[in-house]
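Next up, some structures in structure tokens.
We did not get these values from a lab; they are worked out from the coordinates using the rules stated. For clarity, every value in this text was computed on a predicted model and none was experimentally measured. Cβ atoms are built from the backbone, for glycine too; each structure is taken alone.
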Structure 1
Amino acid sequence: MSEDTFSFTDANFAESTASGVALVDLYADWCGPCKMMAPLIDKVAAQYAGRATVGKLNVDDSPEAAGQLGVTSIPTVVVYKDGEEVERLVGAQSEANLQKVLDNHL
């Protein structure tokens, strides 16, 4: 993970998505499509630093947050604006699509 990529956990999830725009990539280390998306999440995190919180949540390490979100398939990307879920994408995403989603909510 890059220095711009936020690490979401069960402990910090609610506080970290409470204000502003946050993009959360829910993943697992064993997930092939998740591994393909990892560098894209890092790149988008760097591009949107200071404008949005972009990061990852490992569903195996933070099952409580994943369960509260009702995530049944990974990768899943959830976008929050001021604590409210505003968009959800299931499956591997392109960098352009992640940027478009963030731009729509900034």
Structure 2
Amino acid sequence: MKRGAIYRVRRPPGDPKPARCFVVVSRQALIDSEYATVVCAPVFTARHGLPSQVPVGASEGFKHASAIHCDGLLSIEKARLTDFVGQLTQQKLQELNKALACALDLA
């Protein structure tokens, strides 16, 4: 598992959909540790053009134009991240970093 990996999660906590994609945003040291959970950002088809959202689409493995919503971070058990969809490119990871900084008011 790597930072920027995209997984489809079945029955995500607090979500009415039967499945949703999430992007792993935790630092690699935590991902590689024995810690049971990682921080993930959900992906929605709704896009609002906010600086805390990263547009994604077919090149990342999605059927529809979507966005990573960094304002909705969630801790998910690593054991639930089994349905691999794809991996963000370096350019998208840089966009993700900027969106996370905006969402957490770190910039």
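Once distance in nm of label points 7 Å out along Cα→Cβ at positions 61 and 93 is computed for every structure in 1, 2, the highest value turns out to be that of 1. When Cα Rg over 2.2 N^0.38 Å is computed for each of 1, 2, which one produces 0.93? That value comes from structure 1. One of 1, 2 was used to calculate relative contact order in percent (Cα under 8 Å, 6 or more apart), giving 29; which? Label of the source structure: 2.
Of the structures labelled 1, 2, which one yields 1.05 when Rg/Rh (Cα atoms, Kirkwood Rh), for residues 13-52 alone is computed from its coordinates? Answer by label: 2.
Given a value of -5000 for helix-only ellipticity at 222 nm (-39500 (n - 2.57) for each DSSP H run of 4 or more, over all residues; to 500), calculated from one of 1, 2, which structure does it belong to? Attributed to the structure labelled 2. Ranked by distance in nm of label points 7 Å out along Cα→Cβ at positions 21 and 45, structures 1, 2 are topped by 1, which has the highest value.
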